[in-house]
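Got some structures for you, see below.
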Structure P
Amino acid sequence: MTIRTRKLFGTIALLTLVVVWSLMGMTIAQTPWLANSGLLQAIFYVVAGLGWVLPAMPIISWMSRPDA
C-alpha cells in the first residue's frame, strides 16, 4: 500500500475516531453521577480531552510509515 493510500485511510480512521470519541464523551458527560460533581467533571473532561490521543498514535504512525 502506498503512503498516499495509507494517509487516505488513516485520515478517514482519525475522523471516525474523533467523531465517535466526542459522541461517547457527550453521552457519558450527561450521566447524573458525573453532572452533579464539579471535581468529577473536571477530571472527566481532562481525561476525555486527552484520551483520544492514545488510540490515534498507532494510526498516525501507520500513516507516516515509508513505502517499502
Structure Q
Amino acid sequence: MAKVMLREKEDKIYFYIAKKDMEEIIEEIEFDQDKKWGGEVRLGNGELWWIEPGIKQLPKEAVCKKIED
C-alpha cells in the first residue's frame, strides 16, 4: 500500500506517489461518479491500483493498493 496524492487538472486526474517520485495520469477508473468514485484504476504506465470508492473530492491524499504491474 502507498500514500498517494490525487489531483485533477484540465479534465485529467493525476496519481502521484511522493516516495517513488512517480506521477501518472489515470486512464481508466471503475467508478466515475461524484457520489461513488474510485475502485480499480489503470494508470498511463499500465499499472492497476485500487482506490477505496467514496465521494469524489479532489485534491486528496489516499492510501491505495497496487494490484498489478
Identity of the structure behind 60 (criterion: relative contact order in percent (Cα under 8 Å, 6 or more apart), calculated), options P, Q: P
Answer label among P, Q for the case where mean projected area of the Cα convex hull in nm², calculated from the coordinates, equals 4.6: P
Given -0.34, -0.54, -0.64, -0.80 for log10 I(q)/I(0) by the Debye sum over Cα atoms at q = 0.15, 0.19, 0.21, 0.24 Å⁻¹, for residues 11-50 alone, calculated: source structure among P, Q: Q
If helix-only ellipticity at 222 nm (-39500 (n - 2.57) for each DSSP H run of 4 or more, over all residues; to 500) is computed and equals 0, the structure in P, Q: Q
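Have a look at P, Q and say which one yields 1.4 for distance in nm of label points 7 Å out along Cα→Cβ at positions 3 and 59, as calculated.
Q
The numbers here are math on the coordinates, done by the rules we state, and not lab data. Computed from a predicted model, the values in this text were never measured in an experiment. Cβ atoms are built from the backbone, for glycine too; each structure is taken alone.
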